[in-house]
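Each reported figure results from applying straightforward, stated rules to the coordinates on display, with no laboratory input. Not measured: the values here are computed from a predicted model. Cβ atoms are built from the backbone, for glycine too; each structure is taken alone.
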Structure 1
Amino acid sequence: MIFIGERINTGFKDIKQAVTDKDPAPLKAWATRQADAGASFLDVNLGAVSADPADMCWMIETVQQAVETPICIDTNKPKILAEAVKACRPGMLINSTTAADEKLDVMMPIAAEHGASIIGLVMDEAGTPKSADKRVENAGKILAKAMELGMEPDRVFLDPIVMPLKYMQEQATHILEATSQFGLFSDPPPHVVCGLSNISNGTTHKRLINRIFLTMAIARGMDAAICDVLDKALVNAARAAELVANREIYADAFVRK
């Protein structure tokens, strides 16, 4: 399971203040905590705090001073991305492009040029699809563009776009159905990822809903999540789900992994 730590994001008040003040301590602390918890990547998101690429580069450099864990550059702004990739060590992940031509034609070549992996949100010019079929169609377009540029399928992370269960409950089944079809595109297949906290947005029992949805999605082929890697129950549930899905060899000590 590929866990992408979600916490270095200016949507959180402490990170927003740290970026505003150029205080590296909170970023380094969260980087270390998430790396120690086993994060595969650390998502770094400048958000709406600034449109200056230098601020994103400062965030990335600060995190890389603290840990060796690869960066997930979280921006949909080409100007910021073009500078951020230069600040990252090799093995980075870009979050994200969409299936819209104006995004694919700009974001995907940057990933290809710099040897990065990339997350593709299966939305297009019309917005987020409502059906599994349209999600699959957009996913195929993203993967085709990556392969056209010489990228292997396993450098592509397809995101079926998780919607809030509280407000769009009927979407959950479409998301899971699309997830199950993404693995049929190629061999090796692309990765499948989601922004997990979206499913529990506005709910009371967030951790329970996150945990159950992720285990169900793993059964359908999902192998990555942007999530709270410090939630031990979530991580352990995902590890167990991978065992049941026959992606890991069973051992009594699997939780300690």
Structure 2
Amino acid sequence: MSKGERPKIVLCDLDGVIWLAHHPIPGSVEAIARLRSAGIRVVFVTNNSFSLLSEHEGALAVIGIEATGDVISSAMSAAVPLRAGQRALVCGGKGIVEALTKKGVDVVVAYEQPGTQQHFDAVVVGLHKQFSYGVLNDAQRAVRNGAVLIGSNEDSTYPTPDGPTPGGGAVLAAIAIASDTAPLVTGKPHQVMADLVRDVCGDVQTSEMFMVGDRPSTDGLFARTLGCRFGLVLTGVSDSQRSHSHDLGVDDIVGADLSAVVDQILDMQ
């Protein structure tokens, strides 16, 4: 896709783009409707690994966006490196538990079984509010005993209406430092998530896609991983175009919100 061509698929982040803590950002619902009316498919690609897939889809339906089969989460990507029959210690939310269970992985949730001495093939990490020193200790012990450390994402913060809160990357960083191990990160902007997008989007070439997000270091780099263009919105963790201008490519666009980015996409021929 050249600079002036409309994409066939828009890949859209959720947090900071569609909503903040499930409160819709003004104009976002209408922007998705306008893309679909123009014949452009929208696929939602989120690093939120906490929620169940049905919860992502249900929350979108509540605000008027039908998304069944069109949500890809970092919980799904975290399951990719594992195989049925392996055992994983989960330091994350129910979204990760769902994805691993669907894959046939034997799951132990760290904060539900503190002090567990089982052998683990992997420690899988995401955002969760039950993180504690005990969970940190159990996770680092499992990694030091041979478990692979997998992070669903490395986002340091999570956008909310009251400002950023610690993200899954903050939890992952603590475990990585305590275990002296570099994690395998599967969500945006990494290749595992890019491969999931290709699978979901079928025959559409990645050059015919367009990524929209609020974080150049994640969403922008993910566009680079895929080989597509990027649109930055200023409604999430990024609130200034000037502070992120060095992260943008010559073909990338910036808008105050999703509606403004969609205006520019629909102006393409």
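See the values below:
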| item | result |
| --- | --- |
| Identity of the structure behind 15.1 (criterion: mean count of other Cβ atoms within 10 Å over residues 18-25, calculated), options 1, 2 | 1 |
| If mean count of other Cβ atoms within 10 Å over residues 42-49 is computed and equals 24.9, the structure in 1, 2 | 2 |
| Among 1, 2, which structure scores highest (criterion: FRET efficiency 1/(1 + (r/R0)^6) of positions 66 and 186 (r between Cβ atoms, R0 = 25 Å, to 0.05)) | 2 |
| Per relative contact order in percent (Cα under 8 Å, 6 or more apart), the highest-valued of structures 1, 2 | 2 |
| P(r) over Cα pairs in 10 Å bins from 0, in percent from the coordinates reads 7, 31, 34, 19, 7, 1; which among 1, 2 | 2 |
| Of the structures 1, 2, the one that -9500 was derived from, the read-out being helix-only ellipticity at 222 nm (-39500 (n - 2.57) for each DSSP H run of 4 or more, over all residues; to 500) | 2 |
